[in-house]
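Structures are listed in the sections that come next.
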Structure P
Amino acid sequence: MTTVDRWQLPDGVEEVLPAQAASVERLRRQLLDLYRSWGYQLVIPPLMEFTESLLIGMGSDIDLLTFRMTDQVSGRTLGIRADITPQVARIDAHSLAEEGISRLCYAGSTLHTRPKTLMASRTPIQLGAELYGDESLAADVEIIRLMLETLHVAGLDNLSLDLGHVGVYKAIIAEAGLEDEQEREVFDALQRKSVPDLEIALQGVDKERARLIVALVGLHGPDKVLDDARALFADKAPGALAAVDTLAAAAAEIRSLRPELNIYFDLSELRGYHYHTGIVFAAYVPGHGQALANGGRYNDVGAVFGRARPATGFATDLKALMKLLPEEPALHGAISAPVGTAEGAGLQEMVNELRAQGEIVINALGARADSRCDRELVLDAGCWKVLAIAQ
């Protein structure tokens, strides 16, 4: 690498410079305070763990996103976290092991071997909340409401909420009796909503069952989708009706509190299918193709830690939110202060008082004041005063 190249960062890896860092940190503090006000307790998991703790059946996506290395102390394989959810599940199941309901929240950097999407960062700052110990719909609705409030605090209100339920797909696939390899092909085609590929993957399957699976591709849109699903599943996949009813009940609860919210149903949504066990959800804003926050129910994820627990939660990426934050009005600058005490008594006391009031006070090193300073401390008739710097 030449000297000229040493400043470059890997593709998908970026630094956050002062102005943006201030916005991200301000938002992080606001959101963690929000979660605290709802009863969620902050946890700070480590950046790396043994891979068997990080990769706990959350699907091949997390496996592929995780950087691995050998621990020079134990000789075991370590992973740098690509998702904080498994760590919080471990904390709930093992480190805390509390009876009853636990509400936990977190904020921290993660690392991905590759970007999840074309424009995504490989170093997201993941922030989220998890609720353990309750499998009721009320718990799911609480988490969805908190996700929506998160985006409201971030200044994003023109939202669309997508709701799905993995129970629909599971019930229909169970009726079809597919072999493992065929089911994988069907799953892949359904994720891409590719009807031609789906029809090829379903060759040899009973025509009525195959038609039901293909029909999933079109089951997305407003409330009428749920009525269409009930009519379609009533005789051929009655096991899916409970999931449809859960979606209807969740939407009704959310609308009672957020009547202006646009709710969209997608019964072929399979995000996190390999570990989600119930309702799944995501929030979008117009003009931004990727979900700003998403989550779902993932019961029993703590079983590998010896304590299976009902769980529901959501996560977002502070860096993604940062790009959509409204521009903030310019804040006032800073105050330049002379260095040392030779200038007169009471200087340091004045500096301390100003800083306690929230002012930025910068020691004047060198011949010029810091470029952020628009005021200065001046000794006038034995008293320190803050005066504007003449332009």
Structure Q
Amino acid sequence: MLIGLIGKANVGKSTFFSASTENIVNIANYPFTTVKPNLGICHVRTKCVCTEFGVKDNPVHSICVDGIRYIPIQIIDVAGLVPGAHEGKGLGNKFLDDARQADALIHVIDISGSTDFEGRPLTAGTGDPLEDLKFVDEEFDLWLVSIIKRDWDHIRELDSSGLNTAQILKKRLSGLGVTESTIDKVLNIFNLHNKKIRSWTEQELFNFCQSIRRMEKPVVIAANKADVLTSQNNLEKIKEKYTHVIPCTSELEVLLRKAAKNGFLHYLPGDDSFEIKENMQLSQKQRHALQIVSSFIKKYGSTGVQEILNVACFDLLKKIVVYPVEDESKLTDKKGNILPEAYLLNEDSTAKDLAHVVHDELGKGFLFAIDVRTKRRLGADHKLKNNDVVKIVSTASRK
């Protein structure tokens, strides 16, 4: 799963990237590596089932601390946008290509209103973050329009070839990962199924692309710099127009993670509090900074960074967490690791889907699964639920 991080200059996008990818524990033999400077690993947070089963787990690819499981996902810091990006201006093509790869987007904005349209500093409260949101949305939509209109003569030929509208659009948008079912849904919304594409109006084409973007690239808004006094009015305005808006402060999250990593305090990403360790000597400046963090957390429940990652994963992408094991009585894999893996699956995933995720050979030779809690056999089409613990029985596992 890949989350895209978007936003204009000087809104704290790079700080959010640093905050979300800063590990609070040392991880050896980690399964992921950073293959590009703008690609990193962050984690979503969930309550681990180890507490329910009363066991001390030892995850292989995820982390469990005090009964909280942190599951790794990838995050890409997408190139910044300038007006005309859909026409290739600035790093427009780079932005749109990176964003194309993402399953969901986090749009970081300066909710304090202290940057202008191009990211230059302003007096706090004089900038309009609502305009920033409109600008990025429109550039993305116009880019999709340009993809469909590219080589318009060929579209006309396909229109006369016997292919239906959905099939033609799937061919054009296949590189973006847009499914034919999504295209069908949008065509039905605007009653365009039986209308030849060449006769669509500009407004119909724009409406179609806008809906495709909203379905295929869902967005959570990271209302950054929410600790600045001028943020509250802007926050209320944006919440009236957008659904997933989370106030956050990336700088304070970076401060907490580094302090925890260096042994100054107890803190886990997403916690609603932190605790300074006993006999810890802090400077007046450090204590003042932590007081600011504490006040923000009391107001909003957290720094917002972890909550935003969780919203992208569980609310936008509708993921569930499933724990596969090989020994249903000991909850272990072949090496004796207890609750070794926690997989993020689509909420409509089946037992056989899980088998394929664990190993393709398990999926090919799938016989049945076992629900560890109930000991009940599960068929291939059985739909999994969040926090299921499952054993897969396969011809491959019996060899």
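FYI, it's all coordinate maths here, none of it is from the lab. Computed from a prediction, not measured in an experiment: that's the story for all the values here. Cβ atoms are built from the backbone, for glycine too; each structure is taken alone.
Structure values in brief
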item: When distance in nm of label points 7 Å out along Cα→Cβ at positions 213 and 245 is computed for each of P, Q, the largest belongs to; result: P
item: Which entry (P, Q) yields the derived value 23.7, 78 for Rg and Dmax of the Cα atoms in Å; result: Q
item: Winner on distance in nm of label points 7 Å out along Cα→Cβ at positions 149 and 173 once structures P, Q are ranked, highest first; result: P
item: Per distance in nm of label points 7 Å out along Cα→Cβ at positions 109 and 325, the highest-valued of structures P, Q; result: Q
